[in-house]
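Every number in this text was worked out from the coordinates using simple rules, so none of it is lab data. Please read these numbers as outputs of a predicted model, since none were measured by experiment.
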Structure I
Amino acid sequence: MGVDKTTGHCYCTVREISCRIWKLINEGNRTVIPSYCGGRKEEERNIMDIIQVITQELNVERWQVEAAVKLIDEGNTIPFISRYRKEMTGALNDEQLRKLSERLVYLRNLEDKKQQVISSIEDQGKMTEELKAQIQAAQTLVVVEDLYRPYRPKRRTRAIIAKEKGLEPLANLIRLQMTDRPLEEEAQAFLSEEKEVSTPAEAIAGAKDIIAEAVSDEADYRMHIRNVTAKKGKILSAAKDPQAASVYESYYEYEEPISKIAGHRVLALNRGEKEKFLTVKIEAPEEEILRYLKKKVILRDNPFTSPVLEAVVEDAYKRLIAPAIEREIRNELTEKAEDASILVFGKNLKQLLMQPPIMGQVVLGWDPAFRTGCKLAVVDATGKVLDTTVVYPTAPTNEKKIRAAKDKVEEWIDQYGITLISIGNGTASRESEQVVVDMLKEISQKKVQYVITNEAGASVYSASKLATEEFPNFDVGQRSAASIARRVQDPLAELVKIDPKSIGVGQYQHDMDQKKLGEALGGVVEDCVNKVGVDLNTASAPLLEYISGISKAIAKNIVAYREEHGSFSNRRELLKVSKLGPKAFEQCAGFTRITGGENPLDATSVHPESYEAATKLLEKLGYTAQDIAKGSLDGISRQIKNKKAMAEELGIGEITLEDIVKELEKPARDPREEMPKPILRTDVLEMEDLKEGMILKGTVRNVIDFGAFVDIGVHQDGLVHISKMTKRYIKHPLEAVSVGDIVEVKVISVDLKKKRIGLSMILDD
């Protein structure tokens, strides 16, 4: 609708008149007012209250969300806000803050999209106050797209071609359903050789195309059909070749309600379809949907228009609406499945990264292989590589080669004081393990143990630019062996060198939106690194770059500064590092550690901004900063009788006081100490040794939607199905176990042919 600047009167385009007629029909009006235009009161803009939406979703207070948004907008990182701005946010944790940040980005993008759509429709001169209000009230991008559909620039559709032939008035006449003449007679007026409309049938067909597109563009219809399909529809799959063997055989004849399908099955169907084993489709309640559309479109029992409109409705649904709705629903299912899978991946990764380090041991890293030989690397307690070699104890081999391998390892045990052997769990791991066990039996007096280490991503790391820089004189096998050794000494420090997506603790990670996955997993690594903290004088650049406020360039500059000027003596020295300004210092300082530096507080997670308060607190309690290093502050919390009064006296918040006290009592406490320790072994089981009913201890290697894989020491991980985890009902295996957990399991089935082991955590079945 436009306004004549001379007269001040409203005017409408032909398209607007058509749309308004259609709308009046939809609203059930039996009489169409010829002059629809008129003045309207301007409705108040209904801009989404993003803060309120997030408040409701997180189930927290509005002021908490407002504070968090302000802090994020000021450039503060999630770990920093979570750890050092608890007072301001009401102690929102890192998980809540990341969800808040994600929703903030989505909702702001949604608002931007709304403005783009509004601007586009206004530029076309087709905006109404009602439509504007609908767009502004939309809660999702899908709804915005639905509302924008009639106004979106289109390729030349059948409807557009029909309009070009001048058939829109005929379409409007059919829509009105008020004609008392056969449509063939009405169509005579629209015949034109010039516009290539030769017969009444051609004219009516073109009008039907126009109406069909109008029906398909109606936002309310699409929303209703989408909801009905999602609630009552089914997802079906069938085999392209029923005789073909594949891992997708359980989906060769498969159906499940859309509302009930689990995320991992959605991803499995997607992969099966992508690999051309399956055809997948949505089966909607078609009859119900067609009844709904006919009720909406056919408002009069007119013998001339009703049959035509029935055909139009069917065409609109089958040709235009159904395929689009199917795509949308499948995309939505995939997105939800990916989000759930990323969440599981993230939790698994967190558990893996937070595995407790095995400190103070000289470790032999063993990268197993067959033909090319097993690569070995000795690493001292600080992670320094002392020696490397290649041995050939696995096939093709002979007794002489096996003996040579054992002799070499025994020689190193004596030479370097090796106390632990870390064997990668890849190809030839089983055979390597057997060689190691046989050797350890021969030298049992030396008290050497071994551990099977998840080597996922080791090959990616060993071939990376970073590994080349770290070990320029090593080949990929030597680098991999060194990495496998270091993984048990400090899993976090070693695993940060590998792209999180390459660490095998998820499902279908290669099928997902890689950008979304990368961001989510990067956030997990960031949270873990900041929770543990890093030693400024030993941390590598890859580890440093995950610290709050430190970019890749600054991380390299920190290492370069350290190499040039020697060890850092205090945190303030960071400000001398190139490109590390006051804001970056504020963000990173609390997460760095300096052991044996000028200020004992630098070895703790107390932030420099709280040093004055911490020092005053110590003075009030009769201590000095030197007592921190001595570890003589355990139990000082009991000396503070009134925390509120003490916090006010120190000029800090009560939560900050509690954090300071906690840190002073146990300075530089490693949160990984609370995690279950890896199982160290001295003997090995064969899969053939397993018997139903055996009870064993194992380590959870991976958690997926339908269960968990547990390493019980037979090279082949066993599966604990979700139904065998606990007697109580659980929605997801993560409610019962996490990666790295040490669990007791009972063997319930062994399939040697398929190499499958069934386990149960319910031992008294």
Structure II
Amino acid sequence: MKKKERGQPLSRRKAGIPPWAGKCEKIILNITGMHCVSCAKTIETALKKAQGINSAQVNFASEKAYIEFDQDKISSGALISLVEKAGYKAYLADGASDREKELRDKEVRGLKSRFILALILSSILMYVCMGHCLGLTIPRVIVENMALTQLLLASAVLICGFQFFKGGFLAVVRGRSANMDTLVALGVGSAYLYSLAVSIRNWVGGSLSCGGQLYYEVAAFVLTFIMLGKYLEALTKRKTSQAIRRLWSFRPDKVVVLREQSEIEISLEELSVGEIVVIKPGGRVPVDGKVIEGSSSVDESIITGESIPVEKNIGDTVIAGSINKSGTFKFKAVRVGKETTLAKIIKLVEEAQSSKAPVQELADKIAAYFVPAVLLIALASFSIWFLLGKGFLFALTVFITVLIIACPCTLGLAVPTAVIAATAKAAQNGIIIKDAASLQLAREIKVVAFDKTGTLTIGKPAVTDIISYISDDKEVLRLAGSLEKASEHILAEAVLNSARSQGVSLAEVKNFESIPGKGVRGLIDGRQALLGNLRLMEENKIDLQKAQADLARLESEGKTVMCIAKDNQLSGLIAVRDSLKEFSRAVVDKLKSMGKEVIMITGDNRRTAQVIAKELGIAKVLAEVLPQDKQDEIKKLQARGLKTAFVGDGINDAPAITQADLGIAIGSGIDVALEAGDIILIKDDLRDVVMAIDLSHYAMKKIKQNLFFAFFYNSLGIPIAAGILYPFFGFLLNPMIAGAAMTCSSLSVVTNSLLMRRYKRNI
């Protein structure tokens, strides 16, 4: 799949949304009132019909809507109105975690209180209906008014569960589709209305007792079981979003700032860019900034997942959410509010948890036909048993049981709960997976291509050798250092550090020019000077004959060699060597053991690259590749039908990261990393490449387990509810047991997904 824009999520690219489409705005809405996946589909359909909506994804498990829209055509307020017209509540999620927690807690408390009340009323109803079977004494007034008593108690329970009837009605009227609420409303409503009809018939006949079989207790207990399921489901779903709330909790409410030479405490919302913030031991850094006074060790584990504190001195960057462990320091606020690194990470995680994995499409397609199919099965079962002479009550019991046992929620929760749990687990370990499509794709990768410098190596090369073919080594270093003063290449720092350490005075350079992938040129002392690789020397017809032996020796040692020439004459060589990262070899070995082909794509000299690759156990090396050509190398791999991941660390790698099926950006520079790639490794730890891919395998395993259980449960439960076992064993499922089974089915899927919290890295 070709990516169309750097950093553009796979879900957006898959939808075919051009990156230039209008003034594209992305928002996340928190939604309350959803009871099943069909509710999410109803909202999604309502949003997609509106003009100006580029894409809309509603996640039932996370209870969020992820919307991309043209702000010139529709506003966020209008989007909220569309959701509310569909029968649900919505509010902006950005920065509103406190409000979200409050509303979620309120919703859970409401479900709990309604369930407890329903349980009490249902228990009383069961005592009224069945107490005599247990030898319990039932007051005479109740016995004489049995039907009325049952009606009143059952009606009270139905009022507690009124949201199911409301949701089922709105789905049909507004969404023009049936959902789980519809099934519950029809099943419970049928039992209730049948009992009411019998009661009215008896009352007309002058009897206030039962006078016939009533289903009031069935209606009440089934609804109570379903309410219990929704309460427990809400509790477990809330656990899946704890990672987001935990991240938000790391923002302090109050901040100490320096104003007019005095320290004053203000609210976080009052803090502006440029203000001086004072952080004392134990305090949390509220926003991103740069240290201007003092020093300390800071725990950045909330961002990086790395527990070892990082030393901070004047000029160093501090990140919002980190904890000051020791000394007091002051820093200038650089980014506040939504622009902080913490806020950006939270937004990325929220977007990932709101997105849909491609595998979700299967579940959505099935869910779209599931409820209508269940209705048809229930009607057919009723008709068959009634026509077979089993009587109306028998047929009605089957009808109710089929409606109650069917559980579209298992299909709706199977994929998103696993995605939420996986992305949350990744975020806790400093791995940001931008969307569910990237999570799924990671397990399908066949080739993992690495950049070399700064990715497999530390990225801080040092000068190891200086060879002069002119006066002395310092003159070679003076020429090289003078040219590198204006360069931003990673090798420039090594040359400049060497020049400074040897006290070499650098000259003024005129007409400086950087040649990507080759080197630099400029005028020094009025004469043309070149510094770069062999390709640059060959293009300028520099004779390298006298340096062949030195070049061969240095490159065989795994060193990168730069040639320095002046007046079209070779002046000398400068060799630098970069150290391998600590876990580079272990990561390569692990990826190979997972069945992945590992290759290196680098702009470095072929011999040097091959030496490094041999040390790492990488068989295939693509060397002397210009930055703009790395993209073409990825295309060649894709043309062979190989799903390819590219791991890089810098802007030079952006074309390859963009082209790859899965772009993995190492966050040695967090700001760059947040904008690049589908997966972001904030810690600059190569082991996280393995963890991201392995977590994808684990998540997909959980998704397959969930989907299997959802299909197995419904495939087994519905036929049993329809009475398939009755002709052979005389067994007919009770509607109340069906209600309990439906509750357990949803909980089992959510619980299985939550088990991913136990996942541990395997390297």
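For which of the structures I, II does the calculation of Cα extents along the principal axes in Å return 106, 73, 53?
Attributed to the structure labelled I.
Given that relative contact order in percent (Cα under 8 Å, 6 or more apart), derived from a single structure, equals 9, which label among I, II identifies that structure?
The read-out comes from structure I.
Which of I, II yields -14000 for helix-only ellipticity at 222 nm (-39500 (n - 2.57) for each DSSP H run of 4 or more, over all residues; to 500), as computed?
I
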